[in-house]
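J.: See the structures that follow.
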Structure 1
Amino acid sequence: MPEDHSTKSFAWDGMEFPIPKDWDLANYTMRRNIASLCFEDATDVRMELDWTAAAGRHEIARVQEQHARFAEMLHETALSVEAVTDVSDVWVVFLYTMPGSVRLMTALHVGERFPLFVFIRFHALHCSRREVIRDARTVIHGFRYQSEGAIAWRFFDVCWRIPRQFRLVETSLLAGRKMMVFEHRFRRLFLWRLSLADRLMRERAPAEVAADFLNKFKGLPGVRFRADGADELRVRRYRWHPFGQYEEIGRACFRYWAKVDYSVSENAMTIAVFNYRRAADLHLLEGLKFAD
């Protein structure tokens, strides 16, 4: 299949799909096992995506009930409702025309092809019917889900592969500085992506920049990082630190692994810190990559 230069690949938590090149991630939230992503172009919200991988029947029933209430509200508000059958044979797709000629397309998938409940809303404030159907077809036809192995995380300038067992618990997506924190059975994996790395280094080695950055990060008290050569980091715990040990004691994780990866071509730096219990835990990082 020829490469489509009008789209780019987006990947998050096992999901992977193409989006138009002028769309970007605007927000991520997680509430009661239901996660949400919001995408915008330069002026408007273009797509909202909710999903849950809940396996329990009661959880799925609760999500379906929420969707049914939302669909009922749309049917009451819309001027017209059209079932769109030429987009996909496994997604349930409706196009709503709202007052003011605003269009909203919804797409629903309930765990047949992959074990997810996915509900997508495509917003079309200034788009024709053909354009909103085109955008929906782009996302839905390219939608993939990976439940095992090292999964892709691809957004903005981030392009990582992270072992599936790690669960995302915290994000901070600032311009030029992204942070994601993952957990697996009390072990924590911290990842940062720093853009414009040349401005940060200023004739310093990547490991020196990373050590200085981590030592200023308040989320890891009780440990000290230092450069060991140009690209390696060493970690030293403050054994009697009065505050840093509370988090460690609660998790029973007293060991640290740290890594810095500098990409000259992307002028960006990835910093990783793994807080773990025993030496055998390091095998959990198998498959971790900082470039896809």
Structure 2
Amino acid sequence: MHAIEICSHLKRDIETGNIRRGQIHSIFSRACNIISHDRLVTLLKEDKPMAPYCIKVKPYSQNFYDFNPLIIYGGSSVNFSLKGLRLQSQVASFTHNIDFDLHNLNMWKPQPIFDFKKDKLENVYKKMEISYHYLYHKGNLEGMGALFFNLDLNQAQQFISKRLITFIECAKKMDKIHISKATSSIIGFGLGLTPSTDDFITGLMIANVYFADYFNKDKRDILSFNEEMIKAVAGKTTLVSENQLRDAARGEVNQTVRNYIINLLSVVDDQGFYSGLEDLVRIGNTSGSDLLCGILIGASNILNS
């Protein structure tokens, strides 16, 4: 395998020595997570969308399908340097190394992109309506979707519903006094590496940032509110989700989510918008649908404020 693309934030931290060592946190078919301090670095297969603090890799051989067959395990050591990245696994007396050259890679910048031609507000409303319908008919509503569309709720969803309403009200009012407590009351609800409520909050924060720019508002106020929203999440959800939330508070998110929110607010042809919407909803099991719920609620909060 060889690396083909790297997040600019990660490259900077490797070059400055802020990240030198880590351990394998978790391994999946198309991703391998490395923990260094409280930050996750993710190796992604080339068919996955780029994201903050990630390195995209490509196999030398077509016989390589996923990370699972590699001789690396949770807790295996990882070394970062200017020369590259080394995964090291000890099996009995045998040491197995996998090296990645980090020179001459494509650079991916995770920062929000605002230099697009803004669409008319009436067209933004139309695209939101299209998104609502697509989510209802083709999204996975087992997470936040049932709450979003007021469908029959299971016991767990009933438990979280009142707390979620309180959170949405605090977010709509930009209530910095109560938002952190409201977030803490719903954080980590749901299954998976990024639970449903966490994906929802991620989408809402991304909508906050991009709609603030659309309406030429001072983004410093929005960024400060987002930071306040998630200031107490440490240790209350998965490490993967915690990293995602901290990135999203700055408006930084994976390429698929970023493409969708830009398409929502910019002049784009119908095919391009539908394609981006489909890509978003396809993320994970319920993650894409939960992210879209958060974006639409965040957008509605700002549009109705």
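J.: One of 1, 2 was used to calculate distance in nm of label points 7 Å out along Cα→Cβ at positions 77 and 125, giving 6.2; which? Display every interim value, and only then the final one.
T.: Working: 1: 1.4; 2: 6.2.
That value comes from structure 2.
J.: Next question. Work out the source of -6000 here, i.e. which of 1, 2 gives that when helix-only ellipticity at 222 nm (-39500 (n - 2.57) for each DSSP H run of 4 or more, over all residues; to 500) is computed.
T.: It must be structure 1, since only it matches.
J.: Then there's this: Say we calculate mean count of other Cβ atoms within 10 Å over residues 29-36 for every structure; which of 1, 2 gives the highest result?
T.: Structure 2 comes out on top.
J.: Work out the source of 2.5 here, i.e. which of 1, 2 gives that when distance in nm of label points 7 Å out along Cα→Cβ at positions 149 and 173 is computed.
T.: Comparing all candidates, it corresponds to 1.
J.: Can you tell which of 1, 2 yields 18.1 when mean projected area of the Cα convex hull in nm² is derived from it?
T.: 1
J.: Compare relative contact order in percent (Cα under 8 Å, 6 or more apart) across structures 1, 2 and report the one with the greatest value.
T.: The maximum falls on structure 2.
J.: Also, I was wondering about something else. Of the structures labelled 1, 2, which one yields 0.50 when FRET efficiency 1/(1 + (r/R0)^6) of positions 133 and 197 (r between Cβ atoms, R0 = 41 Å, to 0.05) is computed from its coordinates? Could the numbers behind the result be given before it?
T.: Working: 1: 0.50; 2: 0.95.
The value was obtained from structure 1.
J.: Moving on to the next point. Please compute mean projected area of the Cα convex hull in nm², for residues 109-212 alone for structures 1, 2 and give me the label with the greatest value. Don't skip to the answer; put the middle values down first.
T.: On the way: 1: 10.1; 2: 8.3.
The structure with the largest value is 1.
J.: For mean count of other Cβ atoms within 10 Å over residues 13-20, find whichever of 1, 2 sits highest and give me its label.
T.: On the way: 1: 19.4; 2: 14.8.
Max of mean count of other Cβ atoms within 10 Å over residues 13-20: 1.
The numbers here are math on the coordinates, done by the rules we state, and not lab data. Predicted model, so just to flag it, every value in this text is computed and none were measured. Cβ atoms are built from the backbone, for glycine too; each structure is taken alone.
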